[in-house]
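Presented below are the structures under discussion, each in the form of structure tokens.
What follows draws every value from the coordinates through simple rules; no lab data is involved. It should be emphasised that the depicted structure is a prediction, and the values quoted were computed from it without experimental measurement. Cβ atoms are built from the backbone, for glycine too; each structure is taken alone.
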Structure P
Amino acid sequence: MPVGPACAQHGRPDGRPDGRPGGRWAAWKGALGAWGVFAIVMAVMAVQRPGRPITYVYRNASIDWWSSVPVYTEGIHGFLYFPSSAVLFGPLAHLPLALCDQVWRLLILAAFTSAVVRAVTLMRPDSRLPVAAWVLALVIPTASINLLRGQCEMMMLALLMHAAIDLAAGRDRRGGALLALTVALKPLALVPALLFFVIRPGVRLPLIVGGLLAAALPFLHPDPAYVAGQYAAMLGKLTTAAAPDRGRWFDLARLLCAMGLSPDYAAMTAVRMAAALATLALALLSARRLNRPTAAFVTLMLAVWYLVLFNPRTEEGSYLNVAVLLALALFVEHRRNPHSLLPLLLAGGLLGLGAHFYGDWVYRPTQMWLKQAVTLVFYGYILQIIATRRTLFDPTPGAMPKPPLAPQPSSA
């Protein structure tokens with residue numbers, strides 16, 4: 001069917017916008033600018049409120065490590081990472097604290113931004129930069145906590161996204177190496193790493209080798225006895241921290257308490273174990289039913305959902321992990337069917353996850369239950385993807401989902 005000037009003037013020959021000036025998506029530059037302004041504001045606020053960033057925790061641990069000072073203290077707070085994390089942070093620890101904090105924040109920002117751009121390149125190649133800009137703008141509310149504080153969790157999320165992108169593209173060895181690096185940086189990454197280990201054979205060797213290298217890395221310290229002692233102290237510390245007090249945690253147990261229920265720790269442990277088995281079963285099912293790229297991202301979604309709801313130490317900033325995946329899905333679903341209700345529901349979920357950003361009139365009544373409830377609701381979306389063999393990659397309107405790909409040899 002011929003396309004007339006009325007369609008062509010909107011950008012592409014078929015009438016779809018392409019992000020050029022004058023097109024409907026020209027505003028993406030404003031969205032990208034908002035992300036840049038947000039990053040600057042967070043950096044300035046970190047200077048104005050020096051008590052908010054927690055970069056000093058990582059820096060002090062690295063300094064203590066090389067000074068043969070015990071890194072792991074008593075109690076449920078403090079350094080809750082593997083010794084490899086203290087070693088990896090070493091190059092930044094030599095900087096003055098204020099500069100170290102800003103450089104660390106820039107590294108987080110670069111890793112996260114590039115992960116979003118890479119994900120969009122695979123999922124929405126028709127409008128790569130516009131969609132990436134809008135995804136970044138939409139997650140500003142949920143990213144505000146982690147970026148201001150310099151939380152290692154945001155770096156973990158970025159590296160996990162990079163790993164999932166490599167696995168989606170069939171680069172299993174590189175994806176496995178990135179998973180090993182992420183685990184070395186933050187223990188919570190064990191959940192997605194183990195899921196991928198089970199469902200993707202090509203990940204196993206690089207993940208094992210990378211894990212062994214990460215475990216050996218702390219022995220660069222000149223005193224092996226100190227290293228061995230710190231490994232023992234780490235086990236005690238992480239065991240203690242796994243049973244936190246009734247502080248401001250944002251997991252499923254907190255939602256149940258807000259509903260008037262008060263599950264004890266033993267009951268929640270049983271729930272967490274059942275949820276872990278269900279997560280593994282769904283990951284295996286997604287690997288069977290979905291195409292390779294979609295299965296990789298669904299596995300990441302399952303890991304993220306599990307961590308925010310069933311980790312007893314979930315912090316409020318952890319819901320950025322959910323938000324960025326919902327934002328990516330929003331633009332995939334909008335491309336599939338712009339008149340569907342699903343993109344609006346995904347947008348509503350993003351609003352709910354950023355409730356702390358809109359003022360006390362919204363935040364105070366909802367702070368202990370809304371984000372968990374939103375995450376629970378969108379378990380339904382994950383199940384829909386698996387059940388309908390939905391694709392999350394370049395879903396042209398009316399296109400049929402691609403069948404699962406046959407096993408392929410992994411490549412670097």
Structure Q
Amino acid sequence: MIRFEDVTKRYATGPPAVDGLTLTAPEGQVTVLVGPSGCGKTTSLRMVNRVVEPSAGRITVGGADTASLDAARLRRGIGYVIQHGGLFPHLTVERNVMTVPLLLGTPKAQARDRARQLLERVGLDPSLARRYPAQLSGGQQQRVGVARALAADPPVLLMDEPFSAVDPVVRDQLQVDLLALQRELHKTILFVTHDIDEAIRLGDQVAVLRVGGRLAQVADPATLLANPADDFVASFVGRDRGYRALGFVPAPGMIAPQPERVTQLGESTSGCGADGWVLVVDERRRPLGWTRADRPQAPPRHEDLDLGGTVATLGGPLRTYLDAALSSPSRRGVVVDQAGALVGTVRVADLVESLDSPRSLAGATDVPGPDGLAADQRERAASAAHLPRARADGPGR
């Protein structure tokens with residue numbers, strides 16, 4: 001657990017960078033600090049490992065006052081990931097990851113084994129271990145940075161905009177991988193970003209800071225979307241927060257994917273797709289894309305496919321179902337199982353109708369959703385999306 005107790009940071013001139021911050025980052029969870037430039041989010045993070053010393057107040061990590069600890073030993077016990085990975089350019093990938101274990105006295109062979117295990121865990125090929133940072137892509141460098149931060153198995157990770165310098169596709173995959181690692185490792189993570197979408201996706205709780213270093217609101221993502229504390233938070237979260245709140249609402253059980261006639265590459269589309277579109281799958285029934293059923297009689301090829309549609313996972317949030325349907329050229333959203341195999345499709349009309357149905361959330365509140373949210377969190381998200389409240393005490397607000 002990380003706790004800020006009335007923490008302030010002042011410099012010689014100008015207003016405080018951080019002003020009276022009181023905040024708890026719970027053990028084993030991801031707490032995201034988000035806000036505009038100049039709000040003190042990076043300064044707050046750097047005060048945890050004393051790269052920046054607070055002017056007033058108290059910070060504890062695992063119950064210990066950081067001011068009473070040796071700064072070097074404190075930092076070696078905390079993982080730290082920054083933009084571009086912050087790697088040592090003169091050391092190989094392997095030696096970068098070995099850095100902290102070696103400083104802590106770990107035998108070299110053991111540190112090397114640990115480094116290679118971690119490189120594999122963060123999705124890097126072992127053959128990259130002997131390369132230098134300049135020989136890696138930006139995404140690969142960030143993965144090495146995460147591996148190095150985990151090398152000494154610290155209970156706490158500080159992550160300062162670690163994914164902001166990579167392209168959107170790589171960034172999305174790095175976020176997915178971080179969430180997968182967190183489900184396995186349960187670290188206490190303090191994460192800084194200026195991107196509210198990233199904050200909502202990654203955070204168990206999100207702390208919004210305003211310019212001047214004051215805390216505007218701290219809440220779980222569903223509550224933040226449903227009940228922004230003031231106009232500043234509402235503006236920062238965005239005008240589309242009602243739609244984004246659907247990401248915390250499990251797709252109602254009443255929306256059952258319907259069977260979809262399919263074909264494969266090289267096979268005839270005759271008799272498929274009465275509405276003009278047919279879904280093409282591979283031999284394991286994994287969707288490849290849509291093609292026109294009324295095209296010339298030649299069997300579909302990969303270059304004939306419309307690849308624009310997203311897919312939703314069965315039991316996932318309502319937002320992914322709706323996005324899959326809206327992005328599909330057929331307006332039928334593709335739903336797959338955990339293995340990526342086709343389950344069926346859902347229509348835009350059925351999904352939109354479910355938003356007005358009092359039953360849309362009624363079943364979801366009785367069991368945990370795939371997002372892991374409690375019923376009351378889903379209810380708050382539903383309020384933000386202008387959905388009916390799934391309770392027996394009356395309609396939503």
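Taking Cα extents along the principal axes in Å from the coordinates of each of P, Q, which one would give 74, 57, 36? Could you put the intermediate results ahead of the total?
Values: P: 76, 50, 47; Q: 74, 57, 36.
Going label by label, the one that fits is Q.
Looking across P, Q, the calculation of relative contact order in percent (Cα under 8 Å, 6 or more apart) that yields 19 traces back to P. The value 1.00 for FRET efficiency 1/(1 + (r/R0)^6) of positions 70 and 230 (r between Cβ atoms, R0 = 30 Å, to 0.05) was derived from one model only; which of P, Q is it? Clearly, the read-out refers to P.
Thinking of P, Q, which structure, once helix-only ellipticity at 222 nm (-39500 (n - 2.57) for each DSSP H run of 4 or more, over all residues; to 500) is computed, gives back -9000?
Numbers: P: -21000; Q: -9000.
Structure of origin is Q.
The maximum of distance in nm of label points 7 Å out along Cα→Cβ at positions 134 and 334 over structures P, Q, that is, the highest value, falls on Q.
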